[in-house]
Structure P
């Protein structure tokens, strides 16, 4: 993202649109990256290398929150 990081975008979205659930989808598999996204307010974090079912599960969890 050219203007800001996904972490900063997540922070802003969660403050300005608290009804929106953010799921981080990234090529990075670093635990620190996932932790930072969750601390920024993301409802979930899924690596692109994971099975598609993982993304579907994260989306479904947002529907029950």
Structure Q
């Protein structure tokens, strides 16, 4: 079966029932990545938790500023 070498689509990172973070999900060169675009309906404490989880300090402020 032939599988696509690349895939790029809009996606939302869901956290709980009402919180979502819009972005782009991409598969390329054997790697899957998610790039957030804005803060969506995440609350500030959720953005701070996400930045600690992914190890990128300042991410919450960047997302909050779009």
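Quick note: the coordinates plus some simple rules give every number you see, no bench work behind them. Predicted model only: the values in this text are computed from it and were never measured. Cβ atoms are built from the backbone, for glycine too; each structure is taken alone.
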| message | Quick check: -7000 is what I get for helix-only ellipticity at 222 nm (-39500 (n - 2.57) for each DSSP H run of 4 or more, over all residues; to 500), calculated from one of P, Q. Which structure matches? | response | Q
| task | Assuming 24 is relative contact order in percent (Cα under 8 Å, 6 or more apart) as calculated from a single structure, say which of P, Q it is. | result | Q
| query | Which of the displayed structures (P, Q) returns the greatest value of distance in nm of label points 7 Å out along Cα→Cβ at positions 15 and 31 on calculation? | reply | P
| task | State the single structure among P, Q that was used to calculate distance in nm of label points 7 Å out along Cα→Cβ at positions 7 and 39, giving 0.7. | result | P
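Kindly point out which one of P, Q the value 30, 27, 19 was derived from, the read-out being Cα extents along the principal axes in Å. Could the numbers behind the result be given before it?
On the way: P: 30, 27, 19; Q: 44, 25, 19.
Derived from P, not from the others.
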